[in-house]
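> Multiple structures follow.
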Structure 1
Amino acid sequence: MSQHAEPDPQPIEVSPLIYRLADSIVLIGVRTGDRGPEPLYTDVSGTLCAVAYTDPEEIRRDLPEGYRLFQITVPELLAQLPPAAGLIIDPRAASPIHVAAEERAVVIAAGLPFPAGAYIKVKASADPQPRLLAAALPRIEAMAAVRRLYVTRYRVADAREKILVVYEVDGVPGADTAAADAVIAAAADIALADPMQIVALGDVPEDLRAVVLADVEPAYVRPDLRG
């Protein structure tokens with residue numbers, strides 16, 4: 001009996017549109033089941049798929065009794081689904097968006113702040129955000145571990161352009177979380193409308209970090225580091 005080697009699995013082709021999908025926020029119906037919160041599911045060609053919508057009126061029309069509305073990003077939703085489940089967005093649309101179970105990891109990876117292989121553009125200057133900084137800087141100045149804070153803008157492929165806040169901190173336990181939380185709290189205080197990404201300087205890819213360090217004037221520099 002002849003034996004044939006199993007063919008290597010082919011990688012899923014990544015469309016530039018995947019970054020827009022990974023940056024999307026959708027509405028889902030959620031109910032409390034025996035194992036905790038459960039999204040609304042449907043059957044798509046024999047496969048279990050969670051159902052999500054982009055139109056609030058449409059989901060309200062379709063939402064069964066016992067479900068409540070919940071807003072979530074696409075990567076967050078995909079990460080919470082059972083392994084064999086997919087996702088369908090806007091099921092009543094002429095061309096619904098379908099993410100198969102085997103495509104989930106690709107979409108989740110595309111939702112990272114700096115996804116590998118994506119074209120990423122960082123603005124080569126500071127971005128004026130006076131309201132955000134007025135709310136954030138008093139919090140940042142009170143943190144001895146924060147060395148510098150940069151505010152600019154960036155875009156991943158064809159996803160939305162976002163405010164990019166980059167912080168540099170000393171290697172003190174909890175400093176990373178505290179700095180990010182301070183900016184998040186400031187954004188909440190002013191009801192910031194623009195999408196925002198907050199990252200540590202060390203988590204910015206080397207080529208993009210070079211742009212930040214060379215071309216973006218810091219919004220904050222700790223007094224002992226000012227020349």
Structure 2
Amino acid sequence: MTQLSYWQDASPFVTGTTVRSAPMNAKLGGISANLQQITAQINGFVVKLPPNFVGNTEIPLQPYADTLLYINKQGNMDLLPAAQLILNASHELTFVTKSTNAISVNGDSHNQFITCNYVKPANPTEAQSKVLVTVGRSLRTVNGDPVVATGSIIFLTAATDAELWLVPDTAQGVTILSSGTLRAYGQNSAIALISLSETVWLMVGDIYPSEVILP
């Protein structure tokens with residue numbers, strides 16, 4: 001560490017030196033001024049905590065780039081990634097309408113309520129009778145960087161009689177868990193996707209069963 005200039009005493013006392021009040025007072029005055037400068041510098045960098053703060057001020061070793069200083073739930077000083085703060089702030093639904101039978105969603109689709117109003121043509125082929133929703137990884141773009149966004153939720157509803165199917169993007173390693181098929185039950189049914197990890201989603205809602213039991 002570079003030694004600050006006001007710690008360097010150019011004229012130290014020599015053993016046996018007689019100390020007189022006038023020069024000694026001047027020397028002490030200079031020391032006092034230097035200490036005031038040091039205090040002002042330190043105060044410029046020290047966070048002023050409330051007088052009743054009793055938590056730990058030593059922050060655990062961790063990456064500090066693009067983070068915010070905060071007091072955690074345990075009452076200790078800590079760092080919060082800025083991306084996490086932005087993720088936690090996303091709560092309002094965004095309503096989106098899709099008219100095609102090929103849709104893609106991922107973590108950036110978080111809190112979207114997607115209405116699928118694709119209309120089948122007359123005498124459709126099998127492919128033309130379905131809406132295929134390709135599901136990618138649960139990543140959200142925050143400040144230009146991809147961030148794993150576990151807990152992302154995407155809502156979809158089938159506004160027409162076209163079959164609404166979810167298709168995991170297997171090239172990205174995506175898996176969709178379901179209690180039945182990966183198909184919505186029918187017209188006006190609604191389903192939701194909840195990300196359990198970067199590559200695993202859980203399908204809930206009006207799910208078309210894998211087995212139909214007739215009475």
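Here, each number is a calculation from the coordinates, and none is a lab measurement. A quick note: this is a predicted structure, and the numbers were derived from the prediction, not measured. Cβ atoms are built from the backbone, for glycine too; each structure is taken alone.
> helix-only ellipticity at 222 nm (-39500 (n - 2.57) for each DSSP H run of 4 or more, over all residues; to 500) was computed and gave -4500; which structure, 1, 2, did it come from?
2
> The value 1.4 for distance in nm of label points 7 Å out along Cα→Cβ at positions 53 and 93 was derived from one model only; which of 1, 2 is it?
The value was obtained from structure 1.
> Once relative contact order in percent (Cα under 8 Å, 6 or more apart) is calculated for all of 1, 2, which comes out largest? Mind dumping the intermediate values first?
Working: 1: 18; 2: 13.
Result for relative contact order in percent (Cα under 8 Å, 6 or more apart) over 1, 2: largest is 1.
> Compute FRET efficiency 1/(1 + (r/R0)^6) of positions 69 and 181 (r between Cβ atoms, R0 = 41 Å, to 0.05) for each of 1, 2 and report the one that scores greatest. Mind dumping the intermediate values first?
Numbers: 1: 0.95; 2: 0.25.
Once FRET efficiency 1/(1 + (r/R0)^6) of positions 69 and 181 (r between Cβ atoms, R0 = 41 Å, to 0.05) is worked out for each structure, 1 has the highest.
> Computing percent of Cα pairs over 32 Å apart gives 35 for which of 1, 2?
Matching structure: 1.
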